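Each structure below appears as structure tokens.
All of the numbers you see were taken from the coordinates with simple rules; none came from a lab. Quick caveat, the model's predicted, so the values are computed rather than measured. Cβ atoms are built from the backbone, for glycine too; each structure is taken alone.
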Structure 1
Amino acid sequence: MKITGVTIIRNAVKNDYPVVEAINSILPMVDEMIVSIDRGEDDTEQLINSIASDKLRIVFSRWDMSLSKGGKVYAVETDKVIALVSADTDWIFYIQADEIVHEKYHTTIIEAAKKYLSNEKVEGLLFKYLHFYATYDYVGDSRKWYNYEVRMIKNVKQISSYKDAQGFRKGNKKLDVVLIDAEIYHYGWVKSPKQMRQKQKDTDRYYLGEAFIENTSPAAAPELYDFEKNYDSLRKFTGTHPLVIQPRIERKNWQIELDLSQKKFSLKEKLLFWFEKKTGKRLFDFKNYRLIKP
């Protein structure tokens, strides 16, 4: 069985993406790791080259910012790097630049890949998600955070990235997937207030287009992201973080204390939140996949 990892990255240094940690978190599970770099506005190439692994294969791309509205450029670039995966690969492990796999799940993931390798009904593996917010101590637990997504797909050429590369489709069809007992740790919202605002301004270009940026006065935007204002519900994280992220945690130089008793919901949101906590089921949730029992 051969597994190839893929990721795309631009402005990793400027926006302080934990992309090195993301790559290192899946390296033990993959036979090859293809990293597509847009040199962008910083030294992302040097950062990726700091990874000492003979599994690493670096390629270069130029992101077409005319495709930025709605995040389409992410899907286009993801499809480009997937197209480079060799035909003898069985599984493609797609990891985003702010996602990390805890080492405790490596065996579970490999066993699931082996189990469903020859099962033609299974097109992908579905992962649970933990979304960290503001610091490494808080996790979003409301409906605003997606709780599952596909991150491993069979190497089938008809499968392509969907919309802003959040998930995948086979033509217009949702993938048939199985849920595995493994989580993706998402650290995209863990930054200092200043760094978070910088990242948000930069990534707005990938969803709103260059015209929006050009017509928006930087002076009108606050310099610090207001973490207190922009969450509806959080819980304290009581588990352990992946080993690859520990040095980053030790370097954290900001402190944020958030009130976990605050639940900023409408009545409808409150009822749906209560139902999910009681039953474990999320009503009326969009699923970009079809969960099957093979």
Structure 2
Amino acid sequence: MIEKITDIFKSKEKTFSFEFFPPKTPKGVENLYKTIADLNELGPDFVSVTYGAGGSSRGATMDICSEIQKRHSVPVMHHFTCVGHSQKELLSIIGQMKERNIKNILALRGDTPQGIDDWKPAEDELEYCYQLNDLIRSTYGDFFSIGVAGFPEGHINCPDKATDSKYLKMKIDHGGEFVATQLFFDNSVYSEYLDRLNSVDVNVRVIPGILPITSYEGLIKFCNICGTSITEEIHDIFKPLSGDDDATREAGIDFAVKQCNDLLKRGAPGIHFFSLNKVEPTKEIWKRLGL
């Protein structure tokens, strides 16, 4: 039986999970299923599948979520954005999730269309994640477990951290039940984030998202897009290794193991690994953590 993630929380103090993204080709999808089969042998509590930015590969997310659950009976969290969908479309997609027994949603606002600085939703569209939460809850009650995204350093488009905390509280007050965070590399930022959320009476699980570093150049590019700070420690470790894939991979494993162990000591309720659709290095990190 497929469980809701919130039901898993009732029996597990800490959860460990993997995130995947929908490939763009049939061959890529088959390779993904092989990766998932390998990683599933480790016994994750759940996995998640992202929703294509700007409309790309969106339809594939539900097919992949459904197939993973059929093949492995592991709960899958379907990432789901409201931007770019009418409310009728949103309700149709949510209804299809229910029909396919997908019980877990990561509710997201989503990126606005590129090149439009003053974007506003159409009359029949939603603008914010909390509105999506309301739509899910008002239509399907407690059938779904709803997670929301958290940004320990503050969302890239948010003016300050206090405002970011206020928006996170709105998402929780409107039906969100736990938080999965954006990647970060300074664990003190995570601890400060928990304090910040506690100050506005947000007391749900905040699961840190961890990205194993496999490319220094790729990391810089990605962090520039999402607004994640790269610490001096990261630069000192990985810049000298630029171009050496094997050395970068090994250093990335070492750093991730160190970061995860420290997070768990700080009381983190588990780890959510961004696998990048690869078995390694996530599998090796998992083993070294003794999970």
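For this structure, a couple of remarks:
- Computed 1.9 for distance in nm of label points 7 Å out along Cα→Cβ at positions 93 and 277 - originating structure among 1, 2: 2
- The greatest value of distance in nm of label points 7 Å out along Cα→Cβ at positions 181 and 205 among structures 1, 2 is that of 1.
- Ranked by distance in nm of label points 7 Å out along Cα→Cβ at positions 45 and 189, structures 1, 2 are topped by 1, which has the highest value.
- Structure responsible for 3, 12, 24, 27, 20, 10, 4, 0, with P(r) over Cα pairs in 5 Å bins from 0, in percent, for residues 21-100 alone calculated and labels 1, 2 on offer: 1
- Entry that produces -14000 once helix-only ellipticity at 222 nm (-39500 (n - 2.57) for each DSSP H run of 4 or more, over all residues; to 500) is calculated, selected from 1, 2: 2
- Label whose coordinates, when mean count of other Cβ atoms within 10 Å over residues 141-148 is calculated, return 20.0 (choices 1, 2): 2
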